[in-house]
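Values quoted throughout were computed directly from the atomic coordinates according to the rules given, and no laboratory measurement underlies them. All values derive from a computational prediction rather than experimental measurement. Cβ atoms are built from the backbone, for glycine too; each structure is taken alone.
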Structure P
Amino acid sequence: MKVKRIFIYGFILMNLFLMFLNHTTAIAKEEGIMEGFNASKAVAEEVNINAYVNMAHVFKNASEGREICLSLAKELGIQRKEIEDTSEKGNIQVILHGEKEQGTICVIVQSSEYEAVKETNIVIDMVYEGLVDVNTVGENIKAILKKYGKATVTSCITGSFNGKLNNAQKEKIVKNMMEYLEATEIEGLREKNMISIVGFSSKIKDYISYGGNQVNINIAMRYNAYEGKTYLWMATPLIAIGY
């Protein structure tokens, strides 16, 4: 399934949430999301991994933004690529779209300069078909982005079940995943065909402040009548793609 991507807006959303990022001594969040998803017994559809670096007090012009995109594309092993430049004076945005193995990659360089304020953000958004080792991919991206600064990585795994699961079945699956990670539900949304849970697991070392609470996992399920499947999304810390 081709899930609707949110590149710029997803990045902004995660940037706001992750400014309060904290750590514990538990397992890495990428390991936690893999373990939690495996506990669901869902069929893996795709994995979305998003990473970004914020460079405060730094401005890159369009030419420099293009060079960064091409350099990252080479390090990421992107095969076929195209570049889109929508830059304006004082507001640079260069986007590179490409393919790699079983997935697609988007590299974004955003840079702004207003009076004395300068800022540059670099985003890498990867979508893989099926299941990949989220932890390995995440660590590789962090290493590639290290020259620009410390990267923040967020991940979401999409899975599915054949047919329409009733509410009790969806609740049971989510409960099993939460129990496996020893997680507590912080906030929940339950509608006719959808359930979405935001929670906290002490087994996962990273968390954010959300509504005054510590959270680090987001699980959602929804039935897609057109495809005849019930989809499952599991992300850390929050789902940043359309579902």
Structure Q
Amino acid sequence: MKITYLRHSGFLVEMTQVWLLFDYYRGEIPAFPKGKKGYVFVSHRHIDHFNKEIFNFLKKQNNITFILSDDIWKKRIPEESKEQTLLMKPEEERSVDDICIHTLRSTDEGVAFLVLAEGKTIYHAGDLNDWYWKEESEDWNQEMSEKFQKYIEPLRDRKIDAAFIPLDPRQEEYYTLGMDYFLELAKPEKVYPMHFWRKPEIIERWLEEHPQSKDRDRIVRITEEGEMFEQ
């Protein structure tokens, strides 16, 4: 399995027979693997997760299915792409061809995706995170944490081959909350931090602040856009 970091929360996952593209926003996309079925996932409508240019991919490859959160307005889907587009609501399960897709409810907009393909389990959190903000009240932040823990509960003890998890420097000292809880809850083989606003040094900060963590070797050190990883 080959994973390419594009930008922000965008990743391309290439497997033997299929490729999966998550939350393309900006960044250069490698040439789509010939002869493989493509699946394009969009977790929600925010501009840093959804770029309508994804529908132009059909000009390069016609065997693509778009899997979008249902918070995205239907009018944003081109007429010629609608037959190849599936809208999913939170806490839904669907099978498409040979892959199985589960959605989790987000603490922000849209959904998170849990995808089973070719014997691998891939988790993309979208904006499902413990969004603790200093400017919010203690009650608001407490409710946020409770919702986050509730919505992510389906991942408890789940073996996950590759997980894409927010690590957002805007949260200042609270940036670790979502990542740390996820690592305690699930059983990921590798974790790819995302949503770090072109500040990959936040990954090194997490590693420096967790010198004794049993999960250090699971965290992938992303340093630049377009970086590829074999797993």
With relative contact order in percent (Cα under 8 Å, 6 or more apart) computed for every candidate in P, Q, 27 is reproduced by structure P
Which of P, Q yields 21.6 [mean count of other Cβ atoms within 10 Å over residues 40-47, calculated] | Q
Taking distance in nm of label points 7 Å out along Cα→Cβ at positions 112 and 200 for each of P, Q, which is largest?
-> P
For mean projected area of the Cα convex hull in nm², for residues 96-143 alone, the calculated result is 4.2, so let me know which of P, Q that is.
-> P
Hey, semi-axes √(5λ) of the Cα gyration tensor in Å derived from one of P, Q reads 32, 20, 16; which structure?
-> P
Given that helix-only ellipticity at 222 nm (-39500 (n - 2.57) for each DSSP H run of 4 or more, over all residues; to 500), derived from a single structure, equals -4000, which label among P, Q identifies that structure?
-> Q
If you rank structures P, Q by distance in nm of label points 7 Å out along Cα→Cβ at positions 64 and 192, the highest one is P
